[in-house]
Structure I
Amino acid sequence: MSGSPGPVSVRALTTPSEFADAVRLQKEIWGFNDIELLPVRLFIVATKVGGQAFGAYDGNRMVGFCLAIPGLKAGGKSYLHSHMLGVTPEYRDQGIGRQLKLKQREDALARGVQLVEWTFDPLEVKNAYFNIERLGAIVRRYVRNQYGTTTSHLHGGLPTDRCVAEWWIASPRVKAILNGGPPVERPETVERISVPAAISGMRHEDPKHARQMQQEISAHFEEYFARGLTVVGVEKSPEAIAYQLGRWE
């Protein structure tokens, strides 16, 4: 079935049948084996204890979803960890991911939450640009092999090395980016990390080379974060993206 040109609506998920649709979409989007799927029971618990579950619908058909769970940092500071967001392939590039994130932000702000975090693969260049340039997230932490090696075809058998996105949803930076107004002045770029756009296909065509590049990129992130730098921007071209790192106050 092809994507509809009509509007897609986003609403909270509340029933077991809606949660079951989100489980089905996990298989469709990521191709996980059953053992790696987030079950209906997790959706139920998450929404009962302060998490979030939203679905994007074309009519009665769910075409995307996101799930967040509550988190607690040292000192008793609460936040939301946005664990999973996905859109079916034929509905991508229609702004649905943005709709889901904006709904997530709206709900979080209404409850007094200031921070939403999630992890993302730094080799997924399109997603990286979206997170940092379109949403206003920053990055200052890196985790090696966060989820182990998964069965998803999207991960290509590589270790799941991840950046941790911090989305300070009430910050001037985020407000300016989301409102499309003049950008808040960014710190001076001190270092750059380049990721070729071809890395996505390389996972399957030349996994050994892809793994080598992943290791090099991971080492750069770890080195620069250890120096106190933060990812504050992403430059993109048809050939590559470049993470821009500076000193974040």
Structure II
Amino acid sequence: MTTTRIAMWSCPRTVSTALLRSFAERPDTIGVDEPLYAHYLATSGKLHPMREEILASQQQNWSQVVEEVLLGPCERPLQFVKHMAHHLEGGVDTSFAMAPSMRNIFLIRNPREMLVSLQRDLGELERFDTGFGRQLELYQRLRKAGRCAAVVDSSELLANPEGMLKTICAAVGIDFHPCMLQWSAGNHSCYGVWAPAWYAKVLTSTSFRAYQAKTEPFPPELEALHDWASTIYKELRAERLQAS
């Protein structure tokens, strides 16, 4: 059986888990949640919630993750993998993203909204925490090679879930399934062990939540990081998919 593999490269706080849950509702799809997370924690030393549980739950060697999960056997025709782009830190070779079976999606969010939320989660932020640099690097590599590299703005996905899901499916060469628009609340077998620490909102959801613009004040200490991230965001957003 030939498996189509969709790799979704996300910035943090971009409704990426809801999109994973949407694809996991399809009967033809296996969902995979952040398979490079343990590698990232092991190489970065980051003290994320449930660090020890995450390290114990996954293979920490990125090359084995590629061999066994990202390019390994899959029991269904479609594999949808939610990646955090910053998990590529630590020497990951992204050549696997060029595999003939691979389709790549980049999920972005306006950094003026994303950085405030991320600061609440992580405290002091560095550039690599945002994932923007790794997104742009991989996007440019894929485009240079003539490979599928579709960009999705998360705010537009929330504003028009059905239209954007149909557009995403068309971009990666698969049929849209209406079941992608709703799911049961609670945990799902595709979620990582870290779900209790990070997925409070999606665990209570049954569909994509309506988009709401952030109105809280922007922290002045994040302005320099915002200016850097915004340049990349605008470059990627100019290439985004738009629902017809």
Structure III
Amino acid sequence: MSDVDRGAEQAIADIVAARHADARILGEELSPAMNDRAGLVFVVDPLDGTTNFLHGFPWYAVSIAALVDGDVVAGAVLNAATGELFTATSGGGARANGQPIRVSPITDPRRSLVGTGFPFKEGARIDEYLRMLEPIMRGTAGIRRPGAAALDLADVACGRFEAFWELMLAPWDIAAGILLVREAGGVITDLEGRPCPVAHTGVVAGSPAMHAWLLERVAARHTSALDTPAPPVHNQ
């Protein structure tokens, strides 16, 4: 985490404290290990896409979600580079800059654009990821890796991506995006197809048709990777 992340997260925490004195914050810097989700909890990623930001690549975001007793009830993702704002409320739909959004109507995988994120902290999972990548590359019109998961999920919600997957994300990466996708008519699960938790988890998201197509390919290779015995460890 950079000094920019820390400063932005503290600024958000100060605003929350002033307006909701009883609320708590789940975020990478302030309380990354908090497990108690009772009451009002704000899940905050002050700078999703830190590497993009540090390199001047204009694709990074602020993501904030509100949980009540563990359920996501509101979320917002701001593309800080472009000013585009995505919002969602439970039962109230999803919007981009105030206008209603829906997931893509495309159901043919060969016409679909799929977002992804590479394993970058867990090098041991690269082979597992590559097993997933080949059939998805062969079956779609293209794959993109912009580098900010909150925006990837927002792009699923507004139909720019037909689907998205990543092997491991943090709760602050996905909390707002979970609600965006669901309220836009999409489906978001973990790699086994269970409802996506606000937790450290793998993610598969998309329109109903494309989620099913992508999950089938991801889950099969994820399962085979888990069933494969670990290679022997050789002392150096």
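Given a value of 1.3 for distance in nm of label points 7 Å out along Cα→Cβ at positions 74 and 90, point me to the structure among I, II, III it was derived from.
Computing distance in nm of label points 7 Å out along Cα→Cβ at positions 74 and 90 on every structure in I, II, III gives 1.3 only for III.
Tell me which of I, II, III gives 18.6 when you compute mean count of other Cβ atoms within 10 Å over residues 18-25. That value comes from structure I. Could you tell me which structure in I, II, III was used to calculate P(r) over Cα pairs in 10 Å bins from 0, in percent as 7, 33, 40, 19, 1, 0? This figure was derived from II. Looking at distance in nm of label points 7 Å out along Cα→Cβ at positions 146 and 162 for structures I, II, III, the greatest value goes to II.
Every number here is computed from the coordinates shown, using simple stated rules; none is lab data. This is a predicted model, so every value here is computed, not measured. Cβ atoms are built from the backbone, for glycine too; each structure is taken alone.
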